[in-house]
Structure I
Amino acid sequence: MSEYLKQIDSPKDIHTLDYLQLDELAAELRQLIIETVSKNGGHLAPSLGVVELTLALHKTMNMPPDKIVWDVGHQSYAHKIITGRRDSFNTLRQLGGISGFSRPEESSYDSFGTGHSSTSISAALGLAVARDLKGEKHKVVAVIGDGAMTGGLAFEAINYAGALKNDLIVILNDNEMSIAQNVGAMSGYLARLRTEPMYTRGKEEVEQIINKIPAGSRLWRLGLKFRDSLKHLLVPGMFFEEMGFFYLGPVDGHDIRQVAGFLQRAKMMKGPVLVHVLTKKGMGYKPAEDNPGLFHGVGPFDIDSGKVIKSSDIPSYTDIFGQTMVKLAHSDENIVAISAAMTSGTGLAKFAKLYPKRFFDVGIAEQNAVTMAAGLAAGGQHPVVAIYSTFLQRAFDQIIHDVCLQKLPVTFAIDRAGIVGEDGATHNGLFDFAYLRPIPNMVIMAPKDKNELQHMLATAVQYQGGPTAVRYPRGAGAGCKLDDNFKTLPIGKAEILKKGSQVTLLAAGSTVRLAEAAAVILAGRGISAAVINARFIKPLDEECILHYATQTGVLFILEEHVLHGGFGSAVLELLSDRGLKDVRVQCIGIPDVFVEHGSQEAVRKKYGLTTEQVVKAVVSKMIQINRSRRLKVVPGNN
């Protein structure tokens, strides 16, 4: 272990190091982060960009009792290492290991759980108010990136924090602007000047002089105008000043001494303070500096070359979505695409390049994305809103009020649905069936493979009866060959993949392949299993489901989604409504828990979503309920 890093067991050990030693520690932290992420994957560029900022924070703050809230939390790797998780950092994002995001359950130094952006200022304000209500004196800091500032929640929090006037420090981590020495030096000078008592007295004296001028006179009005105009011209951050914050900065975020100096001044000030820090994503690792987008969230890679180690050459569902959107847009000029700060992540980069006037990246603002899509649809376009399942949750009201209530033809392309893997609880897309299914006018589809994905998208953009949602998983797309031409699927019709007489395997989306593979093995055990690809979660193919449920009398429902309120719940509601009490039903999916991080394979196995586990569940159930039929069932080794 490195010289200084091995001395750091808690933030208090940071206080014993001088600034030269902290610079050495920063290099050691970077090396450990790079080595770990190269093996485990993770959010490399964001964490490398805030190493010095993290050390400056812990140098000036006193944790505990001081509290730091990291927006999103994916840039907290250095924080994790120096807050007692150094020796477990090698388990980052692994099943049973430490999370890639802030988690209070993991450490008391993680003051608030985060994973979605733009929440930090609201959470920190709540912590600050709680502190004041209890008469405590510690500091509360929110660290938020410039990208997260596009989220409406951040502005709502700034607005209210400025009104409440509680002591609160907000660090704006600006990693998009370069550090220009002339601008930075002037801004630093102004910030230092404004925190000096002499500046405060001088400002008060100017106010006193203006107040002595007869109110309403021409000279008085000119004095006010001159004062305010000069203030807006010379002082940076006037937006935050007008919102009730005292602005400090910008400051070079990679100079620990400078940042610490600004933070010390912020600690002495009353009321909300915003410290503007300029950083560079990927700092200290050239491949990440050159391509911060790629290394924002990256899989395992070769450190020397920076080349990402691909787990598969098979096109992902995201790739197929992007390709299909380009083809659809070529033949239909009314198709437009909307992303919420995830142009590449959702596969829309090529679409954006080919059709720039028909592509809109609204930033981290899912609510705006959905309501803007509603407006576009009302204006005669067919918008496709591509958002990860976990982030679409943030626009639930807009989906109901602005889209579904008005029955507008908006298509939601819901990426990363199901188990996402190493990002864990905050990013798993396990609730979309449940939060979309109850909404009137919504059509919900889930493709079994990448070929069906393209057909569902084509079906969705042609459908004018209301909103549609196409939900697909992260990772390589199942199936091999894509059809050359798109097919329009009949709304609400399932696909019978295999007929059977003894048990029905009814599957949705990614679980269809499990059902097909399980049916082959079950046949070898003497069990005839029908396999149905639901295709539509809403509306259900009631005729097909009821026919096979009554014919076999045994129904297994498979979904990569929470069981409560999901696809299985919809089928159970159907059976109940039709009075089919004799059908034996077992649902296989995610129980009532938040699913933790780990590889997709490991997590699916944990919750019974593998072929072998499906076979075992069916065999076990059939042995129990079919003895009276005297069927010969071969248990096998599963």
Structure II
Amino acid sequence: MLDLRGTRIEKTVGKYSFFNNLLYHYKNLFRWEPLLFWSSILIPIPALIYSVTGNLLPALVVQGLEEKWTLSKYLVCLIVVLLIMLLFNLIEGIMMVHLQEGRIIYASHYMTDYEQKKMRVDFNVLEDKDFQNHANTAYNAIYQGRGIIESIQSLPYMISLFVPALVYGVILARLHIMILLLSFISCLISAKLLKIARTKHSQAHPTLADYSRKMTYITSKSMEPSAGKDIRIYKMTDWLLRRYDADLQEMNQTYYRIHNWYMVKNTTEAVLTLVSNFAVYAYLTWLVIEGKMTAADFVLYFGFANSFSQNTFQCLRQALSLGIIGNTFGSIREYFDTPERRNQDNRIDEELLAQMRQQAVTLELRDVSFTYPGEKDPILSHINLKITAGEKLALIGLNGAGKTTLVKLICGFYPPSEGEILINDIPIEHFEREQYYSLLSVLFQDYTILPVSVDENIASSKASDIQNDRLTQALTQSGFASRYERLTNGGKSLMVRDIHTDAIDFSGGEKQRLLFARALYKDVPLLILDEPTAALDPIAENEIYMKYGEVTKGKTSIYISHRLSSTRFCDRIVLLEQGHIIEEGTHTQLMAQGGRYAELYEMQSRYYKEQEETKRRNAYMEGD
């Protein structure tokens, strides 16, 4: 993981301890991939047997020479030991390969849960900066970090080193405690120096990244034809090469300083190994000379001492990565800990809900105010609005008036800072989220097209669940039917060319009609249309207006627009400005009042007339 300067963070203090995160990891591993769990737990057994028998082999050879074994006894002992080594080395190898191959599968479980979490949380949580920070950190930990990989591969490897080292340590301690302490201190110093060198390397990452970024820029520009013209005309070649060489020299100097630390570590490690081995050799040789140890025991114990040093150092080296493992799972858990829903325990009676779905509903906002988290000024202030069942309401206002925020509140994406929103006199907070969503359909300005078929995009369900009658009706009412019928593969045509190379693509207006069909297919009592004709030409826009009464029959509808001329067909118009309702009534009433609505209407009318006049003039000139 990198901090804002690009420095690698090996370990951070989080909400959970390392051992708590380790327990979390093993619980998930056992739940999702039990074979991987048992492989990671049991791999020290074959590793220990292989290591011990490997040290026994040369000792047996020397013992055989001392005791003058027969050739047949030699062969039997050697074959048995070699077969044991081969068998357990094979078992360890198979288990390690299984762990290497399974690490991606294990990580995929976290990837799935990560995506599900983002889609399950309430919308206001999704937009929350703290949640986004947790989500980004968890994303990096799962998709780009080393922690999950290390937990499956390096952690079992470290344990497979630790167990033999522990066994050898006990044996050496019984021989002489100073041999154990000398070897362990040597390993500890080497590991400490390695950690220092890695820390220096990490601290140099921002500097190295900066030099690399500058050099990459020069390299990329030298390959671009557009930049190549300037480079040649203005004689930039020598200057760019000097800059590149200067950055390269600075990068090399930085690496040289880093390598010095690794050289100190390697030199110290070599000296410590020499001193440690000399001490062990000297002591074991003295035991042999004194007759307290046989030559075979000499070989065996020296092998144990050497293996102890190697395993202990490698184990300590792997332990330096434990911070990455703990930090990874801590980041993931803090992300998963985010509460998903405000009202997940609230539900209204399903029979009542079914009745509400069958007819238009009444929507009321009582003294509703809203302020975005972290902001001081409210975006909406004391909104009182009642939309009767079956009413077609136009919500208009200039950009920044609060229209989109009001839609988010009505959709239940945000809870009001003050006041309440009711549907059929029931506060929407009393509904479980999916219950409430089943009552409304929204055509948003910022839409999403999925890489599935046209039919599945409209129905928002798999092909086998699509109701053809509803689909046909939605296509007709939205005005998308004629384009739909011209599709080569009909409703089975795939969408989104970034995913499917043979996908169909639509114009902006056609996509708008498709999304309109999606909103209508849901067939719910509350319909919200946010700028539904923004991408349509005037003729197509007029067709939508003509059908609007038929489309919204038996529904309560809210039509949001900044074009005042497009809302005349609605039963009532509400003008929103700076978070307040300043006027409401029919188009005729508002024009007769001569207030803000009339002023904006006249301004927009002149603007659109000037646009049309310009278009006609340009068309005339082109024709001329």
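General remarks:
- Structure (I, II) behind the derived value 15 of relative contact order in percent (Cα under 8 Å, 6 or more apart): II
- Which of I, II yields -12000 [helix-only ellipticity at 222 nm (-39500 (n - 2.57) for each DSSP H run of 4 or more, over all residues; to 500), calculated]: I
- Structure with the greatest value (metric percent of Cα pairs over 16 Å apart, for residues 116-163 alone, set I, II): II
- Each of I, II could give mean count of other Cβ atoms within 10 Å over residues 124-131, but the derived value 19.5 comes from I.
- Distance in nm of label points 7 Å out along Cα→Cβ at positions 468 and 548 from the coordinates reads 2.2; which among I, II: I
- For 1.01 (Cα Rg over 2.2 N^0.38 Å, for residues 492-563 alone, calculated) the corresponding structure among I, II: I
- Of the structures I, II, the one that 62 was derived from, the read-out being percent of Cα pairs over 36 Å apart: II
The numbers here are math on the coordinates, done by the rules we state, and not lab data. In this text the structure is predicted, and so the values were computed from the model without any measurement. Cβ atoms are built from the backbone, for glycine too; each structure is taken alone.
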